[in-house]
Each structure stands twice: as structure tokens, then as C-alpha cells.
Structure I
Amino acid sequence: MADQSENPKLLELFCVFARISAITIGGGYVMFPLMKNEVVDSKGWISDNEMVDYYALGQSVPGIIAMNTATLIAYRKRGVAGALFAAAGMAIPSVIVILLVAAFLTPYFDQPWVQKAFSGIRAAVVAMIVMAVWQVGKKSVNTLSKGAIALGSFLAIIGLQVNPVLMIIAGAFLGLLLFRKEAKA
């Protein structure tokens, strides 16, 4: 990992994140497996654990998860310039697609064939989200105490309607309390 993976070129950051953005429908949850494949498995820019951490942080702050995650990864590798190139790479394909859809497809949204196509796309996106949950989950929820935090948070959000932001803050405090020794090791 000491060669090109240590300091990717700015154009490479742009192209990698533009490619991920251009081929993904469904947002940050769907992009996670593709982003992990590129930046961890193929390029070796960051580790599995760093990917999960950046993704969790990308979800926890305001903004688009995939954009936040790409920006954090690129900032880690190349500073502010890297973050700007990665953000541009994530944004430009989406802007182009949105403009094309708005210009040419808007009149057809009510057509039955378009509605059926979107039904199929939604089903495929659910599968990608489940895959992302599985990949993040097996790295993040690997002990009984982490499983208890995850299950408790899920139940509090779903059953008690607790604001997810409060659960993120509670999870951070629980992590500081429960995993102090783990961080030192």
C-alpha cells in the first residue's frame, strides 16, 4: 500500500468518485459497497475499519452520506484539494443525470411503463441497502455489547420514536464509556 495507494492523484480521486456516482441509483446506502470495493479493496487508500468509520461519520453529519464519505476519504488522502476533487466527482454525474431527466423524461413519469420500471428499481435498491447494512454491520457490531447498542438504538427509534440524532449521540457516549480499553489496545 506504499505506492500509488498512499497519495492518489487529484484526477484519480475525481474519476473514482465520479464513476461510483454515475453508476449508482439509490443514494449513499447503495454506494457503500461500490465505494468500499474501490477505495478499500481495489485502491487500498483506507482500511475496512476506516471505511466504516468514515461512513458512520458521513451519516452522522448533515448532508448527503456518499458525498460526506467521499469528501472525508479524499481529505484524509490529499487534504482540501482532494476533498474538493472527490466532491466534484460525486456531484457532477448526479447533476448531469438530474438535468437530463428534468429536460427529457418529466412528461413520461405518469406512464405505466415508467412506473413499472421504477418499481423494479426500488426493489433492486432495497437489496443494495440490505447489502450495505450487512457489510457495515459485520464490521461494526462484532461483540455482544455493540450488538446491544445497535438493537437498543433500533428499538428506540422504531418503537419509541426517539430521534435518530439522539441515538447517535447516545451511541457516542456509550462507546466512550464501554470501549475505552478497546481504543487503547
Structure II
Amino acid sequence: MEQGSGAKGKGLLMIFTGDGKGKTTAALGLAMRAAGHGMQTAFLQFIKGSWKYGEMEAVERFKDLIDFQVLGRGFTWKSDDPAKDVEMARRGWKRAREAILSGEYRLVVLDEFTYVLNYSMVEMEEVLDVLDRRPAPVHVVITGRDAPPELVEAADLVTEMRELKHHYRRGVPAQKGVEF
């Protein structure tokens, strides 16, 4: 087996979950690492919406290697139109499924995708089937709080970000370059 090719010659399924800060940041770091090795990457954000994040500006510099797409309208639990959110999540999942199965990308990140699963916007069985059928060299990262047990069971690596202390609790607001 080629060094770094993953379990049984397949790409790895990695989950970054938990209530702590850093899930998306860890996925972005991995995307940058992959780009540094010339690997085509799809970074698909499901929930964050149209807010201007610093990572979008940074990733723009790697647009030849990182295909960064925002597929959601914002934070679903604050939605004014849940039916539209479900429609967008399903369209986003269709795009993600195509990216995973196409073989065009070596790394596919589904950022904030656990929410899509936990709100039953897409079927867990279909997601697990697509993950199982992905081409051998394709690595997949899924981020978000409360990763479903079925997803955790299917994963090769699960990292839980756990909040021990956060400046929000002291009234310090989100800061440019740190949170966005």
C-alpha cells in the first residue's frame, strides 16, 4: 500500500465535531495542506451563508486547487424559511455527492454538514452509501457539532473540539482574523 493512502487503500473519512471552536479552521488547515501537495480540493460550506469570512479571501489565492463554495443561506436554526433551507441543503448535498464520486478531487470538505444530517435534511443512509462508494483516493472531512453516531462509526478519524474556556463568556465579541 502506498504511504498515506488510507485504510485498505481508500481515502480517509475524518470528522471534526464538538462544541468547541476550531472545526472549520482544522478543515481549512487540512485543505491548505492538501493544496500545498497539489491536491484538488472541494470545500463546501453548508450553513455559514453569505457572511464575509477571512478564509474565503485566503482560499481565493488557491482557487486553482481549492474549489470553495458556500451552499447555505446562514444559520438554519434562525431561519425565516426552513423549506428553502431544506431545498438548499438537498441541492448542496447533490453537489457534494458529485464532488465525492467524480474522482476530480482528492479532498472533499463538507463544512457544517452535521447540521444537515441532524435536521434530517438529507438521508443518513444515502450519505453513508456515497461515502462508502467514493473512489479510493478521495479523502472526506465532515465538520459540525453533534456528529451522528452512524457517521462516527463509519469514520476513520474523529476529533472532538471541546470548549474549556471561551472569550465569548466574558463578553468579548467575535474578532476579525480569529472568528471570521
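If distance in nm of label points 7 Å out along Cα→Cβ at positions 119 and 143 is calculated from each of I, II, which structure is the one that comes out at 1.8?
II
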Taking relative contact order in percent (Cα under 8 Å, 6 or more apart) for each of I, II, the highest value is that of structure II
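Compute volume of the Cα convex hull per residue in Å³ for each of I, II and report the one that scores greatest.
Values: I: 146; II: 120.
Answer by largest value of volume of the Cα convex hull per residue in Å³: I.
For which of the structures I, II does the calculation of distance in nm of label points 7 Å out along Cα→Cβ at positions 111 and 135 return 2.4? Please list the in-between numbers first.
On the way: I: 3.3; II: 2.4.
Of the structures listed, the value fits II.
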If distance in nm of label points 7 Å out along Cα→Cβ at positions 39 and 151 is calculated for I, II, the one returning 2.0 is structure II
Calculated from one of I, II, FRET efficiency 1/(1 + (r/R0)^6) of positions 71 and 159 (r between Cβ atoms, R0 = 41 Å, to 0.05) reads 0.95, and the structure in question is II
Value 2.3, calculated as distance in nm of label points 7 Å out along Cα→Cβ at positions 15 and 87 from one of I, II, is from structure I
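helix-only ellipticity at 222 nm (-39500 (n - 2.57) for each DSSP H run of 4 or more, over all residues; to 500) computed as -10500: which structure among I, II? Present the calculation step by step, with values, prior to reporting the outcome.
On the way: I: -24500; II: -10500.
Computed on structure II.
With mean count of other Cβ atoms within 10 Å over residues 31-38 coming out at 20.5, pick the structure among I, II it was computed from.
I
FYI, it's all coordinate maths here, none of it is from the lab. The structure displayed is predicted, hence computed values, not measured ones. Cβ atoms are built from the backbone, for glycine too; each structure is taken alone.
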